[in-house]
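See the structures that follow.
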Structure 1
Amino acid sequence: MHRREFCKTATAAAAALGLAAPAAAKLTRANVCFLTDEVSRDLTVALEFAAEFGVRLVELRNVDGLYCFRHQPARLKQIAALLKQNGIRVAALSTPLLKCVLPDSRLTEQSKREIQLSLKDFPVPVEEQFPRQMEFLHQAIEAARILGTDQLRIFSYWRVEDRQKERARIVEGLSRVTEVAEKQKIRLAIENEGACNLADCEETASVLNQLKSPWLGMVWDVVNGTSTGEIPWPDGFSKLDAKRIWHLHIKDSRRDPQTGRRQTCAVGDGETPYLEIFTALGRAGYTGALSMETHFTIDGKREPASRRSMQGLLRVIENLA
């Protein structure tokens, strides 16, 4: 499709989604970000990667093999100083808040598998996680302040079989942490996650429409919604209030022709129409981060995969009208 034809198509799509009156904020390289541990859990290596591509925003999750929010204040201050020295700002602090089991709920088979995998990075016994959520929230708030960000990535509990039955408890849990966030002036952004109860745009929007707090928004992981069969653009995006999208996770995926399963790949090598999505977000006034989450390796290595994906992301940015 030629650029002129694409612009007409994007304008028509935006109008259909109620976005025709632009609060226009063109997305640029200044919005580009990445999760540092997707490149390396050695922050020094990740910062060298940032310098290579001229990126000035990062999202912190795991540093030195430990969730960043669980580091002692002294170590967090060292991390903050290193970031400042390199001219880097923290767009968001990723936490596993509410990525725990609702007591006495029946989990999906996928979430059962994911729980076991998650213990490698968050080695807190499963039965201890739910009652300690407020403790973890306060730790994360303290860490965010030291690191200079006002945004925490959170979840919606491990996915249960009967989400309608458990909806009231899911909403209650999100409401409780949001009340704390409001008092502390910290923004909480729910990531749509396939192994959690809010897996796609429709599920997440449904809860955000119920919880109106200005301190609760969304990390839109564009690809994650495909876990329920959702098509990110235009279907998923049309379900969202763009003002509640505060952060994006950017990766790509394609269907394996032999197995039929989706597999993660570099941005631009898959099926996700990021040019259209970024254009629509700009028209909607989005000014947040575009945070690359590599989520695959090349020959078992993170760095070359991240490099390929970052190159793809930057090509999309360069091609924005």
Structure 2
Amino acid sequence: MRVTIGVPFYNVGETLLDCVRSIFAQTELQWELLLVDDGSTDNSLAIARSIDDPRVRVVSDGRNCGLSARLNQIAELAQGEFVARQDADDLMHPVRLAEQVAHLDSHRHVDAVGCPWFAINDNSEVAGICGNRILDLRPESVVKRVPLSHATALGRREWFRRIPYVKDLRRSQDRDFWIRAILFEKSRVALLEKPRYFYRIPESVPLAKTMEGYRNNRRLLRQHGPTQLGRWRTMACICESYAKTALWQLASPTRVCKWLSSARSAPIDKHEQRIAQQVLDHIRAQPVPRTSSLPGASLVGTLGILPCCTHAN
């Protein structure tokens, strides 16, 4: 088994099947899919259990443990040589797995590889591109921003197991992960040149989640900034974070909030946008084998579910 694709999900009934379609559309065929439910209350679990393919494992224990705990769980349950991250509302390009696996096969010293991504809106329309910059792994840069989009990462299984996520960080677990992975574990990561992922940017994000993310980012700046950036630069970054928080609070009742979300990606030329949209439409037409009878038995116990603490997403 080459790749385990780990998809933790919580109340994503509207997007989960498209996410799975993108996995069935992969040119790399040696994969298994771990669909890990985090206590969904909509039809997400029923959709996951309706998929009829021996490569797909559905894990559900009825608890709401949070993303970090589920990512750790995926690393422990993975059978593949590599583990690929995938968010349940996103899609991957058909050649994503093949190109990332080939890169790690030919660069044995590299622990993980990511890629740029296309931004898509709630209507699954390609709206922009992001992450197509030079990979900056300097300590001062890693502390200030994530070096690559975490959902695009494909890494060696033992590497993911060696660097577990911090469970009490719910909105900045990726930023904390990269700080520890690169600065303290001395991990080696790479970035593909072409976008091989479709990242969904919703038009509206609950303000509370955005505020929590900024609070956790400031917590990490206070923890690591003084040694990597110096005292004054750390204070400047924290002040910038507070300014962004204030801007989001002022913008939340208006359409400016939508603009702030879309501003995360850069404009894309019409030709590239058209090609990317064609690929996306092809993925969304990919058939997924499904059964009309939904299995009712949970896989708890048979897959060695790890204990986790309960809290709300």
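Summary table below
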{"item": "Of the structures 1, 2, the one that 17.5 was derived from, the read-out being mean count of other Cβ atoms within 10 Å over residues 188-195", "result": "2"}
{"item": "Origin of the value 21.2, where mean count of other Cβ atoms within 10 Å over residues 172-179 was derived from one of 1, 2", "result": "2"}
{"item": "Origin of the value 5.2, where distance in nm of label points 7 Å out along Cα→Cβ at positions 44 and 212 was derived from one of 1, 2", "result": "1"}
{"item": "Structures 1, 2, by mean projected area of the Cα convex hull in nm², for residues 164-283 alone: label with the highest value", "result": "2"}
{"item": "Origin of the derived value 26 (relative contact order in percent (Cα under 8 Å, 6 or more apart); candidates 1, 2)", "result": "2"}
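Here, each number is a calculation from the coordinates, and none is a lab measurement. Keep in mind that what you see is a predicted model, and the values were worked out from it rather than measured. Cβ atoms are built from the backbone, for glycine too; each structure is taken alone.
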